[in-house]
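What follows is a set of structures to go through.
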Structure P
Amino acid sequence: MPSATLNLQPLSPACGAEITGLDLTQADEGAMQAVQAALAVHGVLFFRGQQLTPEQQLAVTRRFGTVLRVPYIRPMEAYPDIIAVLKEADERRISTFGGTWHSDFSFLDEPPALTLLYAIELPPVGGDTLWASQVAAYEALSPGMQRLLDPLRCVQTAWPHGTRGPGIDAPVSRSIGMVRGDPSADREVLHPVVRVHPVTGRRALFVNPVYSQRFEGMTEAESRALLQFLFQHATSPEFCCRLRWAPGTLAVWDNRCLLHMAINDYDGSRRLLHRTTVAGERPRGP
């Protein structure tokens, strides 16, 4: 099935596209190849009107790659490969899960390739999610800045979500079970600041406002100014797209070349989504 046969509408020039008229539980191999090709181009895809049981979401996830069980977050009891992303209506003035710009689990030796997020229950308004293309962010940098960044590596650590770091005690939904002190993740990992995508070969920034601590061979103080510039640059509006969720919407995105953030503007409403993750590879620099 050639990609031209997909009913695809881009959401922004930098990233994001909506595909309609495709039931992912019934898609044949040709359709899935077309979806994979579209994902490589747009970074994040949105599928409306999907009716997915947890078993079906896992089956769809496996069609994109190997399912990854991630550290720190307690999964659903009946489905250990699914995380219930839930904030209850009575949980006010607290953080929402994923409410800061980040890519998922960039502190792992082999960070996730893809994330799938399926909407089940949503507020009447609010609770949108933003994505930012790190390919567009890298390509917008000057040649001189690109040359500076290409050989650098950055220390990534999960300590802000594990054993130390700012915001560890910030209140978050009681429905998100956080398991502290995971030895598989409470450590420092070096990854390239500029990552070469294994499918497209394009270069993308690979720094993370949550997990990137400092450049290799530098102190945090020495790294701070350049990292803060990159964090701000990486999320410029012209690199972004925004999704207004509806029940039955499935988002599939590439953590290797995107940041994302959940907007916490829906106090007084219940929001429930199911998240699955696809395993990735060790990041490779230029």
Structure Q
Amino acid sequence: MNLNLTRPLACFDLETTGIKVATDRIVEISIVRVSPDGNTKIKTLRINPEMHIPQEVTEIHGITDEDVKDAPKFAEVAHELAQFLENCDLAGFNSNHFDIPLLVEEFLRSGVDFDLKGRRFIDVQNIFHKMEPRNLRAAYKFYCDKELVNAHSAEADTMATYEILLAQLDRYMDAEFTDKKGNVSKPVTNDVKALSEFSHASKNVDLIGHLVYNEKNVEIFNFGKHKGKSVEQVFRDEPSYYDWMMKSEFPLSTKKVLTVIKLRGFNKDSVKLELF
């Protein structure tokens, strides 16, 4: 089945120095850009992360410090990547939780404001885990009846993710899903908006999910001593908590959202929280 697209969809995968969005860096990125007419373009780049790649991480993706010492720094390719991703919805495997926040973090470090407003995010892993709880290798075998060769190579993982997404559309087009409240629907349809909505494990305020919306659509903390409390109310009652978060190792994208909420508390009519 071909994807029903009204604008390009970028399937992408990152290999990194680790799993901390605020401090780790990209060492390889691969993007499959799919146009509405079905044509695809692939861009794969090695990146010099400007930091040591731990041995335990190299054992996973096979990329060493030596492999990337002469590669460009992210800031040197940031505008090229932003242009390649222009007007694209985004898709990946665990991308809502990790790849998209880390990619945005790299853009912000480079002084490139990679705009997410209006984009749709399809997380193939979330669709997969909701319908068939397993990992990427098992997903590729299950949906495509193929063995994943060169797993943890960004390009191999990206192509596998794209093929899985197409196979999910074929398999689940008329499949019913029952949510935690007992509501039954057929959410896997050939529509990027619907797939994006079904991909979200939670209704995040920031990209990584430190802040989420509650049932009343109020931004609340999703971690720590204030978990479940209104962000705006905490900042009013304990202003030092905002200062602590801004000085700590939280992602820049999270700090950007925190600042919008903080400013909105002073003037609710002039500041609107609309980041993605």
Check: Given structures P, Q, which gives the highest value for mean count of other Cβ atoms within 10 Å over residues 216-223?
Finding: Q
Next item on the list: Have a look at P, Q and say which one yields 16.6 for mean count of other Cβ atoms within 10 Å over residues 64-71, as calculated.
Entry: P
Margin query: When relative contact order in percent (Cα under 8 Å, 6 or more apart) is compared over structures P, Q, which one is greatest?
Written below: P
Item checked: Origin of the derived value -5500 (helix-only ellipticity at 222 nm (-39500 (n - 2.57) for each DSSP H run of 4 or more, over all residues; to 500); candidates P, Q) -> P
Margin query: So if we calculate distance in nm of label points 7 Å out along Cα→Cβ at positions 16 and 104 for every structure here (P, Q), which label has the highest result?
Written below: P
Item checked: Which of P, Q yields 46, 38, 26 [Cα extents along the principal axes in Å, for residues 136-263 alone, calculated] -> P
Margin query: As an exercise: distance in nm of label points 7 Å out along Cα→Cβ at positions 48 and 72, calculated from one structure in P, Q, equals 3.4. Which structure is it?
Written below: P
Item checked: Per Rg/Rh (Cα atoms, Kirkwood Rh), the highest-valued of structures P, Q -> Q
Next item on the list: Give the label, chosen from P, Q, of the structure having the highest value of mean count of other Cβ atoms within 10 Å over residues 24-31.
Entry: Q
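No lab work stands behind these numbers, since they all come straight from the coordinates. Treat the numbers as computed from the prediction; the structure is a model and nothing was measured. Cβ atoms are built from the backbone, for glycine too; each structure is taken alone.
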